[in-house]
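See the structures that follow.
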Structure P
Amino acid sequence: MSIKIIAHYSPNFNSKKRKKRKIKFLILHYTGMRKESLALKRLCNTTSNVSCHYFLKKNGKILTLVPNLYEAWHAGLSKWKDIKSLNKYSIGIEIQNPGHEHGYKSFSKKQIKSLKILLKYLINEFNISYKNILGHSDIAPNRKKDPGEKFPWKDLAEEKLALWHKLNLIKIKTFRKLRVTIEEEKLFYKNLIKIGYAKIEKNNFKNNQVLLIKAFQRRFRQELINGKIDQECLLISKNLIKL
């Protein structure tokens, strides 16, 4: 597969090389900074303690900051299924976007086109399951919102580049805002754990509960991010665990 990548190395990575088979996840981020130049500068600044493997510019150009077989610092405190600290097992991709704090925008067509090419390359190179292509908010819902509700997960899923439900969007919308019972609420959280989301931390439980629901909605029910479980969310969770 032909892919053009420009070298722009960052010093921020663990020097010990990891085995190729250890890489199981691709984690997608937005930079969350107004200016692309400042985002890139931060990812390469020795005092920032952050980096990534790939950086997607607004014009769709792909930069490589850290070689694949080295651990970049992009995921932070994170968990998916029974795996903690996903930096060790993942490749991090930063996509330039100002994010929720600076006028969150839709991702450009050029960015998504380049991202698809990059994902296909990495899936082939490391034999990664499309179910293991995740957003930062999936693995750290109590801290992160990226890549957010404007990220085209459904579009990626159509090319087997992400997980998405198989339900009709028009039909399931009729279940939106319909209340769930206490038992259905418990089932929803059980489904989230089966999908891969971490159990809710007891510390600050109520707030973390809302943040987890919002993370799920940003990924799978992007039209309404309200932190409330309804019948639509429940239906989506039921469908996802079957895939």
Structure Q
Amino acid sequence: MLLTDTTILVVDDEPVTREYLFSYFQNVGYKVLSAETAEQAELILKSEKISLLLLDIRMPGKDGLTLTRELRASSEVGIILVTGSVDEYDRLIGLECGADDYITKPFNPREILARAKNIIRRVSLCQAQHEAQSGVNEYNRFFDNWQLSLSKRELTDAEQNQIQLTEGEYQLLLCLLNNAGHLMSRNQILDQIRNREWAPNDRTVDVLIGRLRRKLSDNPANPHLIHTVHGAGYRFTAKVKR
């Protein structure tokens, strides 16, 4: 893939940072667009095929975390949060909302370029996998009151509501379904979802579990699908039908 075939969207209300990132990635060879607000970014996302967002957290109007959470409900676009905050809590919240990575200001442009390349590669692989599977006959897995489409990568509940999964959520759910009833450590889960071009870790698994529980309406205080075995890992307890 040529760099000019990849579009990066810089979203930051601070002109200096926005223009710096815009110029840097444009000079490297990428097609770059920019927006001052999340609302402007949403309009661009509707009309352009974006591979990666470089997204500020704190902006007037809708903030970057809210935009990240909304995008992750239906999109696998790459997201790097760029912020002046060094608060570890902000970083974890960003990952839980669905961001792929997090970098603080001031940053080394070469570092953010390296991270961007990895995420863009992952997004391209996901898109290629989806295109390759578009002609495959659909088949499903059934559990509890849910149906998982393996071709569409989406969940359908008992009321026929459809819920789109991100690539990470889909890979994690498929791992749990394939090992239903068995205790899976974080390392075992990581081994099965590591086919993506990223560097998942123990915290990544916990974040994905939290996102998946929310989509499955599985109360973490009293779960009936994904049980936490403290100090050991997770067990998917529902019976799975092919």
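Values quoted throughout were computed directly from the atomic coordinates according to the rules given, and no laboratory measurement underlies them. Remember, it's a predicted structure, so these values are computed and weren't measured experimentally. Cβ atoms are built from the backbone, for glycine too; each structure is taken alone.
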Work out Cα Rg over 2.2 N^0.38 Å for each of structures P, Q, then name the structure with the largest result.
-> Q
A value of -9500 was computed for helix-only ellipticity at 222 nm (-39500 (n - 2.57) for each DSSP H run of 4 or more, over all residues; to 500); which of P, Q is the source structure?
-> P
Note: relative contact order in percent (Cα under 8 Å, 6 or more apart) at 20, derived from one of structures P, Q, originates from structure P
Output 2.7 (distance in nm of label points 7 Å out along Cα→Cβ at positions 71 and 95, calculated) maps, among P, Q, to structure P
